[in-house]
Structure formats: structure tokens, C-alpha cells
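Only the coordinates and a few stated rules stand behind these numbers; no lab work does. All values derive from a computational prediction rather than experimental measurement. Cβ atoms are built from the backbone, for glycine too; each structure is taken alone.
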Structure P
Amino acid sequence: MTEQAKVLRPQDYRVEDEPYYEPVGDEIAVFEAAYRNGLPVLLKGPTGCGKTRFMEYMAWRLQRPLITVSCHDDLTASDLVGRFLVRGGETVWVDGPLAAAVRAGAICYLDEVVEARKDTTVVIHPLADDRRVLPMEKLGELLEAGPEFCLAISYNPGYQSVLKELKQSTRQRFVALEFDYPDADLEAGIIEKESGVERKLADRLVKFAHMTRNLKGQGLDEGASTRLLVHAAKLIASGVDPVVACRASVSQALTDEPEMLVAINELSSSLF
């Protein structure tokens, strides 16, 4: 006996409270217009610049459930769509997060999609064009997405390589939003709001971040993200020495290279 597909409960994925998000451009208006027109959205930008927080904010703003999938090397199309499992002697179909989002009219956010296996992009193609359907081959079903469903994906162009590149056949199905770190004044304001530290300290953390970002391509793959600065600020607000907080939250998170660690720690010592 085969049970019917299990259906996600939308209330389990609601963003109940308004997430703190500071817009850096017209990304909110563009996303809302794309959503109203049933267009999928691609977010691209460096790690820790606010892409995930933006998606949480938009889910709250649009009052839609948000199902987030953190993509990785072993993520397959079956992981997204679903599979048959044997439970209690019966064969049960269990929806994957993508199928569950389509059924529930939710927002499905595939974070760092290029990290997933190549067959996953083939699965999302029919959902990301005018068809807006999800083929459920194992069920012999074609799942149609309603007007409330939204597909969003993200990736970091800075980590692109020959092996992990978003193909043009995928990219050109999406409305693209480019994210970057906020300007210094806005970034300091975000750190102040998120951590509760004084503005002068937030300004120094931003200055420290810009120093590390200048090292990108000169020993660092990425400079300090806004997320890392907030982590450091929270430690400082809890009584940790600023230099120690920067070492634990920023330096050690950015690199394991001994010489680069010394250089970054010297930068923080010069400011704090």
C-alpha cells in the first residue's frame, strides 16, 4: 500500500516576527514585482552580506512560508523533490522541500545552489520558466505551481570555478539581484542595531572590515563580512576584549594561514 504524499504545514515555516533588514537599493521593490509576476529570483553576492536575511524579510513582508535549503555537494534532485520510504511495512512517499513548497504556495530558497549536484538544476528549470511545473517522475505526476509559490536561489560569484558555475541556461531564467556589503555608514548602523555596541565601536569594526577586504586576492578569499562583524560586536558587548573578539570572530573565521592570521590580528590591534 502506498500512502499519499505528505503535505507540509505552512504555519511551520512562517516568519512570524519582522526580521531586521536595511535595504541597500531597490531590491525590495524588484523582488515584490518579480513575485507578483511569478518570476524566479537569483541573489548573488559575497558570503555574509545579507542575502538570507533579505529572504527572511521578504517572506515576512509577503506573508508566505519560507523553506530554505542549504545546498551541498551531496544534495540530489531526489532530496529536493522527494522519495519513497518504507515505514511500518508500508511504502510512503515523502515530499522533498521543493515539492512541499510548491504544494504549500511557499517561497523555496536554495542557498548556494552551485554547491549542489548538477541534476538539481535540471529539476528547477521547469519551475523557473513559463511552465512553472515540477515533474514528479516517481509519482507520474506533474505538479503545477500556484501564483503564491516563489523560487529563489543564491550563489557567490567570488567562488565560481569551472566545476561550480551557474550555467547560462539556468541564469537566464531568473531575475537577478546583486548584493554587496553596505556602505560604511549603513554597515556601522546595522552592527550597532544588531549588537547594541556604541556607534564609535561599530565604526571601528567597519574600518577593520575594509582593511581585511582590501586583502581579498592577496591571501584571503573573502574579507570580513557584515555577519562576522556583528558576531565580534556581540562578543564585545558581552565583555570580551575587542582584540580577542576580532581574533575569534573574524581572523580565525577567515583563514588558517599563520602569516595571514598575524597580519589580520595586527590590523585589529592597531584599531583597538
Structure Q
Amino acid sequence: MGAAPDPALVALHQHLVEIVFALAAVTFVALFFVTAPYGRHRREGFGPTIPSRVGWILMEAPASLAFLAFYAIGPRRVEAAPLALLALWQIHYVHRAFVYPLRMRADGKRMPVMIAALAIAWNLLNTWVNARYISAIAVYDPGWLLGPRFLGGAAIFAVGLAVNLDADARLLALRKPGETGYAIPRGGLYRFVSCPNYLGEILEWCGFAIAAWSPAGLAFAVYTAANLVPRAIANHRFYKDRFPDYPAERRAVLPFVL
């Protein structure tokens, strides 16, 4: 299973994971006061802008490409468990960075350069701690892929991915090419929450954290929830304010709870 990981790398990794946890706490609090100004919440006063589709690709591509680069320098990069975890990560981010932006209704829409730049910086930090952990620090035994942590985590990831993709497809189907404006999404988990796409993403990274049994994965899952729960609440408020007939039984992101 290879030599023990470099102690200096382990120490640096631990410090960076602590930073991710700290960023999660700051992000969670901040987003209740300032809603990130992109998408339906875009507004003036946040500096120069770029086309939303371009910004989306620029900010999400490092999560796929940088992860692959950081993973490739790890001594355990050809072992079965790290390769399986790499596959889970890339399944999400190849779609998020290179498929979804080409499908999104973004003609004429723009996002602040600041948002894209912050996302790039975050993705570089997050990909480093997660890729380096699974290919250079973690030691997975030969039976890891058949163990309950990987199988359970991968199952949760798969459920989250299915929820995320279904929610995105329903949003995309709301408007035909050239149409603008907002409508009430329906069907699937939209029967219960305003943002099942966010619920799906939270489930994905909770599943990945379990499958990798990784402090970096846990930090990412916590950060994902800290980032998406406040935005889901803001989106829920947006729908309720815009549509007087919005279903009263829906919650923001967690069915029957929140």
C-alpha cells in the first residue's frame, strides 16, 4: 500500500482543512446578510461583469481540471480506491463545468467577475485538500471498495446526483429558448422543497465524505451546506414574494423541516 505519507504534507493538509471549516462558518453567517449577487439575485454594485455562461465555466472548470492535476502527483494515484473516488468527483464536476453551462438559459445574463474569481480561488483550495488526501495521504486497504463506508457513501452520492440532475432538468424545461422570466418549478422533489438541486448537491458531498472517510471531504460537505442552505432560503423567499400562489407546504431545502 506504499510508504507512509510525508509528515510535512499531512501537517499542511490539516491546516488547510481547518481553514475550510473556518470559511464554512464565515460563509454561513455572511450569506444571511448578503445574498451572493448572481442568477436571480444579481444586482448592480459588485464591479465589472462577464457573460454568465463564461463565468460559470471559468469558475467550475478548476474543480475538475485542478483536481485531476493535484490527484495525478499523488503516489497512490493508480490504486483502486483513489481511482474510484476520483471517478465520483469527476462525474459531478465534468457535468457541472462543461455540460450544464451549455444547457443553461443564460443568453444576455451576466455575473460579477468578483464572484467568478472567488469561486476559482475556493475551488483551487478545495480541490487541493481533497485530491491530495485521497491520492497522497489516505491509506485504503484492498477491500475498501467493498466495505460499508465506500458502498454507503457512494450510494448517498448517487442519490444526490440523481436529485441534482432531475432538479436541473426541470428548471431548464421551465423556459423554451428565447423565453425570459421565472415560473414555479414543479414535479420531483419540487413538490417538497424550492431547491432540490441544492439538496442533491449536499447529499453528493456528504456521500463523498463517507466514501473517502476523509476530513477534507467532511470539510467540503460542511462548506457546501453552509453555502447552499442560506441561498436556498433566499431563493425560497424570492419565489414566495414573486408568486402569491406559491405552494405553502414547500420548504426551502429540507423536506418538511427547512
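Key figures
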{"quantity": "When FRET efficiency 1/(1 + (r/R0)^6) of positions 66 and 186 (r between Cβ atoms, R0 = 30 Å, to 0.05) is computed for each of P, Q, the largest belongs to", "calculated": "P"}
{"quantity": "Among P, Q, structure where relative contact order in percent (Cα under 8 Å, 6 or more apart) as derived comes to 25", "calculated": "Q"}
{"quantity": "Among P, Q, structure where helix-only ellipticity at 222 nm (-39500 (n - 2.57) for each DSSP H run of 4 or more, over all residues; to 500) as derived comes to -20500", "calculated": "Q"}
{"quantity": "At a computed 33, 20, 17 (semi-axes √(5λ) of the Cα gyration tensor in Å), which of P, Q", "calculated": "Q"}
{"quantity": "Entry that produces 2.8 once distance in nm of label points 7 Å out along Cα→Cβ at positions 154 and 170 is calculated, selected from P, Q", "calculated": "Q"}
